[in-house]
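**Student:** Take a look at these structures.
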Structure I
């Protein structure tokens, strides 16, 4: 019983990492680019770094939503079929 629980939690964490990684990487890249631009132009405005990162992550979520849902549904189907 404990082995099944540990395996299920390990699989759940793996799915969470796989599903969230593209969005986090896009946010990291956009943040790096805006920070570089701020350093080059010496404009230190907080909203200038937040708004593009937020918009890029929202667009990424919109484009990746079907893939994310299919990954989560596959995981849920595997979990429910394993208990039956």
Structure II
């Protein structure tokens, strides 16, 4: 959801709920509700835990992509070795 991404970016920048509400042109209670939804989704009790959880997920995704690329490179290398042996 686009609004959640905007709120997350604002949290990373250290903006208050009032500042986020002004940026999104909505009420503070709306921002608070969306923020609580994000906390629940990322199993966080506060902003700090939310940020740590998001960055942890980013690192995990990067690690998975790296492992996938390594595996593909290994398969390609083995294919090339097999072709060269023929």
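**Student:** I, II: which one has helix-only ellipticity at 222 nm (-39500 (n - 2.57) for each DSSP H run of 4 or more, over all residues; to 500), as calculated, at -29000?
**Tutor:** Computed on structure II.
**Student:** One of I, II was used to compute distance in nm of label points 7 Å out along Cα→Cβ at positions 35 and 67, and the answer was 2.5. Which one was it?
**Tutor:** Numbers: I: 2.5; II: 3.5.
The read-out was computed on structure I.
**Student:** Using relative contact order in percent (Cα under 8 Å, 6 or more apart) for the comparison, can you identify which of I, II gives the largest number? Present the calculation step by step, with values, prior to reporting the outcome.
**Tutor:** On the way: I: 39; II: 17.
Going through I, II one by one, relative contact order in percent (Cα under 8 Å, 6 or more apart) is largest in I.
**Student:** If P(r) over Cα pairs in 5 Å bins from 0, in percent is calculated from each of I, II, which structure is the one that comes out at 3, 13, 18, 16, 12, 10, 9, 8, 6, 4, 2, 1, 0?
**Tutor:** Details: I: 3, 13, 18, 16, 12, 10, 9, 8, 6, 4, 2, 1, 0; II: 3, 13, 18, 16, 10, 7, 7, 6, 5, 5, 5, 3, 2, 1.
Computed on structure I.
No value in this document is a laboratory result; all are computed from the given coordinates. Since the structure is predicted, the reported quantities are computational estimates derived from the model, not experimental observations. Cβ atoms are built from the backbone, for glycine too; each structure is taken alone.
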